Structure I
């Protein structure tokens, strides 16, 4: 998910910054232009780390700035379809749960939370499984699989679809762990019917 990517681009240095060190001025402009930008091919660019190379500046007619070809490194977050992720539930809605995984949020639709009929409690603060008694509330830590990715290039909005219906996915943590229950069922330590509350 997280990686360091080398990017080639052009940076514009305005005349008011000609007295500053070239690398400092370029780094400032690259950070403004690149950080927190979502790119379909690269992912979410989190931070510009370092400049590897800055070419000689060129002038453009009608513009007093110099334009430099630049090669720089960026820390990126790029989710991959099918990847297992862990995150925290940040919002519960009647249609599902929003889960924060690093810098992005994903939606786990109610049909993908567990293999059960899911309803929202009366206060709207939890999702409840009818047969299994499993509950999901804000703040719960979960393990999920990314099923779909949709990025809108140029800004920070992207959509991630998640599932927790597969075995060994779902709520994890010290209190109640769906994953631990699935492991015990797989080992034969508890029967599936006894798991239901």
Structure II
């Protein structure tokens, strides 16, 4: 691998730039607590791992070069983000910041955690930008004389770990900002804003 330090630095910058993942993790953390946020991150990591496997098999290039396949992924991903945004925008009531609530059963919490994981997974698998990362961002850091698959796996793992690390920090900060976020007016405003942002990312995905 060439310029590993530069790759790590750029991967960190990519992870820190606000995007659909950031909004989704914030939404689930604020809605159902830090544990739901961590489940969303786990789903995101699953999606990135999926695309690492696809890249190793050589299918990412095929998908990117196929107008039909790439378009299908793009529109499905956009539709899913819009769907999540509409759900967030029209959800009734204020957001709950406590991971464990007295009026919630363990089964209810488990459903929220599973849903958070699936949202993180699906949004990343259906993200066309992830495909482009593997065919445009990673190749310059690969030594073509070495084992390409091994390097792809390593770079994919590094990218995933950096993203996971950054988002865990984000969840931690949100979890410790409860006393400011517990204001009902702020919660409702943030809920609506989250919905609008997710819809906006969905529309942006279609337009790009």
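A short reminder: the numbers here are calculations on the coordinates, not readings from a lab. Only a predicted model underlies this, so the values are computations on that prediction, with no experimental measurement involved. Cβ atoms are built from the backbone, for glycine too; each structure is taken alone.
Looking at mean count of other Cβ atoms within 10 Å over residues 67-74 over structures I, II, structure I comes out largest. Taking mean count of other Cβ atoms within 10 Å over residues 35-42 as the criterion, the largest value within structures I, II is that of II.
When semi-axes √(5λ) of the Cα gyration tensor in Å is computed across structures I, II, the figure 32, 19, 14 traces back to II. Out of I, II, choose the structure whose coordinates give helix-only ellipticity at 222 nm (-39500 (n - 2.57) for each DSSP H run of 4 or more, over all residues; to 500) equal to -4000 when calculated. It traces back to I.
For the set I, II, ranking by relative contact order in percent (Cα under 8 Å, 6 or more apart) places II highest.
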